[in-house]
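Student: Below, each structure is written out as structure tokens.
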Structure 1
Amino acid sequence: MSIYAALWTLKSPLYGDDYPGCDWVVVIAQGVPARVGVPSPDAAAEHADPYASFLPSADGGGVNEAEPLRAVVFVTEGTLKGTARSAQEYVAPLLVMSGREYATLVFPELHAKVCDALRGHRPRLVAESWGPDRRVRMFFEDASVRDADGADA
């Protein structure tokens, strides 16, 4: 049985920026209910929360209708689940946030976080230039310039 429940699925640009010819990837938001991992009063300390090593704290503070999630884990389609630490842990999630943080974000903030995670250490695309010959040049925040076909300009 999984501790995750799919909240939504969206297609996003593979590297966080939409440009002509970019590749796309499916991003899945996986919710972890607030009650998952909340220790019972009689639990031994070493077995208190089996998910604490890879999920935000299960303080039990989110066990209500206003905050129904302990965490939200963002993965791309096909991300492997199961590590030496836990069969429930994703191998390389894009982003992990608390249910409280997820509930307080507006969509543009959430979108920016997901795009930043997809982008990784690559510079953010800040502008495109379309020439009369239909050549598209992309300008990045680190001042680099590339053609949309991937070649350095």
Structure 2
Amino acid sequence: MPESDRSVMQASAGRRLALIAGSFERLAGRPLVEFAPGAVELAMWEAQRAIVAHGTEPDPRFFYGNRIALELFAMTAAEFIGLLSKRSAEPALRQERAFMLAGLAQNDIVDDYAGVRIAANGRRFTISHAQVWNIVDEHGGRHGQAATFAEWKFLDRA
């Protein structure tokens, strides 16, 4: 993974990186990643789990994906940023994803989500035991949604 992808993601997410991590910790009661003060960006980028986030647009677009997410989705940072979030799921499975996202309107976190995703190269993979949460600041302002998962399995051959 080119180091430039990290820089592009860091520029895209900016201060929202701390909101992603802080929201998760408040909602889940545990840290998203372990990091030294001021090192949340590196810890999220290097995490051994996928971490993705999208904004609050009517049709949300990704603004962050860490190293693992870019590898799984077979994209560069420039390709991933701005991708419609719904495009990460196959068309036939988007309704399942939509139901889960609707659930976030009532609960700020969904635990143990599972689904099928599709990479840019056409490879399909399942995700399981994922956490999906609203990115919420200390004043209750919503900045998007994020997800993390450490378990995936490719459904087809490379």
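No value in this document is a laboratory result; all are computed from the given coordinates. Just so you know, these numbers come straight off a predicted model, no measurement behind them. Cβ atoms are built from the backbone, for glycine too; each structure is taken alone.
Student: -9000 is what came out when helix-only ellipticity at 222 nm (-39500 (n - 2.57) for each DSSP H run of 4 or more, over all residues; to 500) was calculated for one structure; which of 1, 2 is it?
Tutor: Values: 1: -3500; 2: -9000.
The read-out was computed on structure 2.
Student: Identify the structure, out of 1, 2, from whose coordinates mean count of other Cβ atoms within 10 Å over residues 25-32 was calculated to give 19.4. Could the numbers behind the result be given before it?
Tutor: Details: 1: 19.4; 2: 13.6.
Label of the source structure: 1.
Student: Name the one structure among 1, 2 that distance in nm of label points 7 Å out along Cα→Cβ at positions 57 and 121 of 2.6 was derived from.
Tutor: Clearly, the read-out refers to 2.
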